[in-house]
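What follows is calculated from the coordinates using simple rules that are stated; it is not laboratory data. Just so we're clear, the structure is a prediction, and the values are computed from it rather than from any experiment. Cβ atoms are built from the backbone, for glycine too; each structure is taken alone.
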Structure I
């Protein structure tokens, strides 16, 4: 049996070290330039792969990254592990309760945002397969279904990062986008899991029946997301109580991911789908702390994800297989169909026009999910290298333009000043509450008179929104909010808690400054603007320290005014 020799081990670790180092450096540089880290990670693979190093120093390229032999198999094994862990993280980002609590709007956006691109992608691939470089040996139906899926799938991790960068992740608009993306991801990956099964034979035997494959895929998803999710929810408190944090929860998540991946591969569905479903089940548990999510994400995103995305550049020569016409064709069809579907879905869900366009550009992000999808199709022989390159470029461009286009359409029509909305009547220097519900009740009583509303109505509306997704933004700040029907102008209440309130923030810090934000139902844009402005002001930890030292509303207002300069 062939095994790694000492020479092979030297090459493997040497190549991994170089690959990870360059991917991390370029990934950090990309983020410094306000671009997705995946852009730098892919560039690292392109520089070290056949595109650049293979042309400049082909012998050294073959030495570092041999295409055959034990080292190639070992590197492929590591990248398979990396992509499975990345899908685990993507699954953990999914919050099924957000979909249900968001209600019809998110589902309408998700449904329209996947149906229209799917129809367009399938139609053009079926009617003109040669325009997309359809391989003669590939089944036309599977090729068309793949392109339809590629046009319709979205990238929840990229969308979540874009919304976080814009301080909109926990806003009402952010909830619509995230819930729609969750629906998109689940549907798209189930469809693609069926496609992957159609392309090969399952270890259970030959079952080419499409109906059987669909049943197996849906059965796996159903079992993991029902019984599996319930068992995980019951087991997490035991893990938290009897293991050391965060190692216990991290090990628990990885063990389940490996088992889920093995089960999916065993029944003939790709392993990454099993890891993704396990991630969804883990992430949906209320026992999983936000800080634990962040640690798992960082563990994978800073080590395994860069290796995987950099390895993509090792497999394809991006210069040789670049086809400008194909890139433009894929880009136009992908963007136009996704934007149209998502915007129509948002309008169907009664989202205002400006916000509907923002939803459309957010949902147009493809990012990592598109690249993983394309790589699996390339390895299965469904698509050519040229179409894969076009899909990678499309994924990067849609991810790059998402944030800037959202900022453009969400730019406020008129400038307002935050400090003009703050008054001494709506300021409490010493909150008495010790829990989220209590502080919302206390602050609802504070602002209800100014808003001309009953305190019970304000409390119930804000708490309903808080249950859907916690509004703790980190750095000791929380922004509970609600849009109120009949409210004429926005109202902001401010409370300071010496002991701190647990708002389940991403950094796991207690909230000491709480802003209760009420905005008119028919003006969702102002709530987004206020939340983004407050998040920007408190991005620096020192701002919280300054606020905690204030002794009166006058001190607080002076600090808020000073922070504008």
Structure II
């Protein structure tokens, strides 16, 4: 192969320097193979392996891929001149945890210029085993080599191992009796909503057939997934020492606890119960020229469900920890689960609409998809951003370090100029809005980003003190904002539960219509009729799950 042919071959097969490919001159391998941490062959092999594996091309000029050749004639191992084979062996010796499977060196020799080029093919790190060189873990960020970030380290340590899915494991001793009938009914209802063409067929299935078809059980046997989603509260011992609970806390502006609740399985009911705990309010904004103000809920149903269901789906149940939800009154919701964010980044999911390619609990995720608790097409997180955009609220924030994933959803306008820009520029893309959101939160952005936003008239000030502009360029209208704080419920659930208990003590039984007549007119007027009926249904479900009431053979509610 000639010099020119080799250059064309390399350019065709390795056209771009990125996290998986590096071009290096390294003309003298004696000096550059090892001993210069962070800059030598050993460090680059370590870093590329800690991503998804890739290639290190040695003996080419950076940027141009011109062939310069590499000389390893003076490189020795144990007193012997290096060969491709001995170099591979030394790499596994110098790089702790580097797999030899797939690690090899391809050597090219140019006939006309007598130059040697090495292409080192590097395997991806083994699951949950980062690769180390010089007792340090290295990684690639685009075309830069750096010491591994905490986020990347946690991502590797939290990887799922092929063939091992705790959520799909059979629960010894558990039977259909250990599942909640109401949870199964709701699961059937959601399954039929997802597959409307199968409604009649689904109605003909018995419970075990349905659970098998929905990928909740396996061949009629109860799985960890079945206990999590549909198990009776007293069945939680079946998944022990794993824990599946949601702890909700309400905090005031001074970070003092005002209320808390621990929600247990079945999770398909707990998610709806959580929605009724949140102190939701109406958010009202007006636009000049519009006669009537626009009104919407501070948190819509999707915004309440999606982050919580993601926590359930991606929780590392081996950590024996609860899922945490912290509600800062009139401010924000914070969702936290233990585990890693498995997509490459939140930005890829949101800006490029990249779906997730792997899941910690694949069996659980598939079951949740079948009962409409999650979306597996990668659109759920992106929709959260869109829902925040509709309200002119700050974009969601994700923290993915420390073995946990934290999602914060703001429930109020942070900077009115941010809202004005969104109102007057409806064509803004999500990446642009995310950039503006960084400015309103005083987060760092690059010089190029500053130039772009300044050119469009969205920011003022000098770096690092840039801020959103109050002067909206070309604005045809202006937005004025105000927030009302009408509570989504007029009394606590305990108040309504006491009303139902007293009614049943007096009349011994009650139909659903009786209870609707008792409760509905006392609920806040901000709820629709449908929401009010759903609210009553949730209160009844909670009382049934607590063992306070049951339905008798005449389909009447009675005290237990």
inquiry  = On mean count of other Cβ atoms within 10 Å over residues 183-190, which of the structures labelled I, II is highest?
reply    = I
request  = Have a look at I, II and say which one yields 18 for relative contact order in percent (Cα under 8 Å, 6 or more apart), as calculated.
outcome  = I
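Of structures I, II, which gives 2.4 when distance in nm of label points 7 Å out along Cα→Cβ at positions 439 and 551 is computed from the coordinates?
Derived from the structure labelled I.
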query = From which structure (I, II) was helix-only ellipticity at 222 nm (-39500 (n - 2.57) for each DSSP H run of 4 or more, over all residues; to 500) calculated, if the value obtained is -10500?
reply = II
key: When Rg/Rh (Cα atoms, Kirkwood Rh) is computed for each of I, II, the largest belongs to   = II
